[in-house]
Structure I
Amino acid sequence: MNYETYHIPANFTDAGRVFGLFEIRNVLEALLLGAPTLFLCATLLPFGFTMKIVATLIIFIPVAGFALIGISDDSLSRWLKSWLGWRKRRRILTYRGETDYNGFERAYLRRRRQRP
């Protein structure tokens, strides 16, 4: 038998990713959430320059990092859309006590026998 060996490159799954780690959609969301955060912190915080940098980084890094990573391998916007859809269509399930399976089966069979 003649077998051919194919070598799979280490970066074959890196398509559509930035630095091989983050999806492009997640990077765009991190930029959309991070840029206003940077601007607001830089302009509105009443501290000195060094404290502004420290406070801005304390706020910016979690926001941008959370947007880069996402939730359950989804981007934040995709997850938010799914969550809002779930909230809209959710129902409350209640337990109504024991179910008489035998009685249900008998009634079902009775109905089936009555059909022509």
Structure II
Amino acid sequence: MPNRVDPELTRQMNEAGEKEPVGAVFRLCPTSPGSPVPSPEETERIAHDLLARATRRFKDHAPDFNVFKNLGYFVVSAPPAYLKALVDAPEVAHAFPNRREGSATAALEKKE
């Protein structure tokens, strides 16, 4: 996977089962020079386009997702192959895990 993918996300994707969802956050590439992120409208459009392309490849899965349109990010919970399709998209600047090993949230989940 490209170096724009956080190593922790790569680890989580490699260790997850084929159908086991992994949470990932995606930062989109800017669409205009001098702008750190796409506009809210562009963020919404690009995120939905990426999700639609991945969903066409993996017809048996409709992911849980949320678009943070004012930030140029979106978050997805999906199996590793689905996430890899998103990671490989040229519109994605960086991908990282939604949860990290050792975080407070991860510790709470282990107790349950």
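Of structures I, II, which gives -20500 when helix-only ellipticity at 222 nm (-39500 (n - 2.57) for each DSSP H run of 4 or more, over all residues; to 500) is computed from the coordinates? List each step's numbers first, then the result.
Values: I: -20500; II: -11500.
The value was obtained from structure I.
Here relative contact order in percent (Cα under 8 Å, 6 or more apart) was derived from just one of the structures I, II, and that gives 40; the source is II. When distance in nm of label points 7 Å out along Cα→Cβ at positions 10 and 58 is calculated for each of structures I, II, structure I comes out greatest. 20.4 is what came out when Kirkwood radius over Cα pairs in Å was calculated for one structure; which of I, II is it? Corresponding structure: I. Between structures I, II, the greatest calculated value of mean projected area of the Cα convex hull in nm², for residues 34-73 alone is seen in II.
Rule-based calculations on the coordinates, nothing more; no lab input. Here the structure is a predicted model, which means the values were calculated and not measured. Cβ atoms are built from the backbone, for glycine too; each structure is taken alone.
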